[in-house]
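Following this line, the structures themselves.
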Structure I
Amino acid sequence: MKGEVFYGKGIRELEGEYPDLYELVTDINDTVWNGKVLDYKTQKLIAIGITASRADPRAIKKQIRSAIEVLGITKEEIVDVLRVVLLTSGMPAFSKSLQILNSVTAAIEEEKQEE
């Protein structure tokens with residue numbers, strides 16, 4: 001992800017143990033998230049759709065949280081992406097992702113109120 005934010009488990013451990021592999025991963029990261037044709041917001045929405053279609057709760061949560069906090073992507077924009085997930089991947093992936101979206105947005109609102 002942009003700015004060396006990695007969601008895969010174990011990537012950070014590469015940095016100290018296998019710096020050559022870590023450099024390769026960061027180079028791929030920079031190449032993918034370059035915003036040359038699609039801006040970073042669009043790329044992030046695609047990433048949300050992919051993780052949602054895979055019904056990977058950890059990845060969905062991290063993608064949604066960073067989308068909202070870093071890019072200001074709205075809940076409504078994410079729901080639009082999830083509509084495509086419903087069409088292409090079915091109700092289980094859609095409903096799990098919607099549940100995660102609701103929990104993330106509630107947690108963010110709660111954090112804002114505590115500030």
Structure II
Amino acid sequence: MLPGRHRLHRSADFATVVRRGARKGRRTVVVHAHVDSSEIRVGGPRFGLVVSKAVGDSVTRHRVSRRLRHIAADLIDGLEPDLMVVIRANPASATATHEDLERDLRSGLETASARARGSR
């Protein structure tokens with residue numbers, strides 16, 4: 001489970017990451033990453049999820065959300081504390097295996113976070 005201090009809670013934070021952050025799309029997810037230079041983050045990176053109705057019914061969306069939160073929780077230790085990430089699930093995520101989701105998320109996050117660091 002992803003601890004509360006590692007979640008994006010405000011819609012303004014989601015908007016900032018999506019509009020100003022670097023973006024990398026994969027088959028199952030689109031990863032947006034933004035370096036939050038406005039404040040010093042002690043708690044670590046923060047993640048937000050966007051799982052629209054295009055992914056499936058509510059049961060499917062919640063299953064995809066749980067799987068993505070679990071994968072994101074495993075990635076926390078390897079990321080810089082000032083990183084904000086928004087993960088948008090594509091419809092393909094509904095039928096993807098855990099390994100596919102993890103591979104796409106890791107790959108997209110690696111590329112997007114590198115671009116976010118370079119664009120600072």
Structure III
Amino acid sequence: MKNFICIMCPKGCHLTVDETNEYKVSGNSCNKGVKYGKAEATNPIRVVTSTVRVNGGNNFLCSVKTTDGIPKKAVLEAMKTINAVQLQAPITIGDVAIKNLLNTGIDVVATSDIQAI
């Protein structure tokens with residue numbers, strides 16, 4: 001049995017997932033909890049948010065995030081890759097900072113605009 005707090009809505013249901021019974025989920029108040037509980041027990045993913053350095057006159061940081069969740073076990077390696085990136089100003093929200101992060105098929109994109117100096 002694994003226990004989770006569901007994050008799919010503000011209720012924060014306390015879920016129990018029975019791994020020996022086809023990942024049966026209990027404690028949920030909606031179907032979103034079932035989906036979340038099964039996914040969290042079998043293949044947890046996380047959206048990663050961070051910052052990257054920006055060249056362009058001053059030492060700026062640009063906020064970035066993955067376009068979707070990546071496997072939780074890959075987050076530390078992803079952060080090493082993200083921390084090594086330097087972008088060139090100007091940057092627009094949605095610009096791809098890293099294409100296909102760790103061969104996951106997920107990109108890292110800018111979430112802020114940075115003007116060139």
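Rule-based calculations on the coordinates, nothing more; no lab input. These numbers come from a predicted model, not from an experiment. Cβ atoms are built from the backbone, for glycine too; each structure is taken alone.
Could you figure out which one of I, II, III the value -25500 for helix-only ellipticity at 222 nm (-39500 (n - 2.57) for each DSSP H run of 4 or more, over all residues; to 500) was computed from?
Traced to structure I.
Going by relative contact order in percent (Cα under 8 Å, 6 or more apart), which of structures I, II, III comes out largest?
When relative contact order in percent (Cα under 8 Å, 6 or more apart) is calculated for I, II, III, structure II comes out on top.
Going by distance in nm of label points 7 Å out along Cα→Cβ at positions 18 and 74, which of structures I, II, III comes out largest?
I
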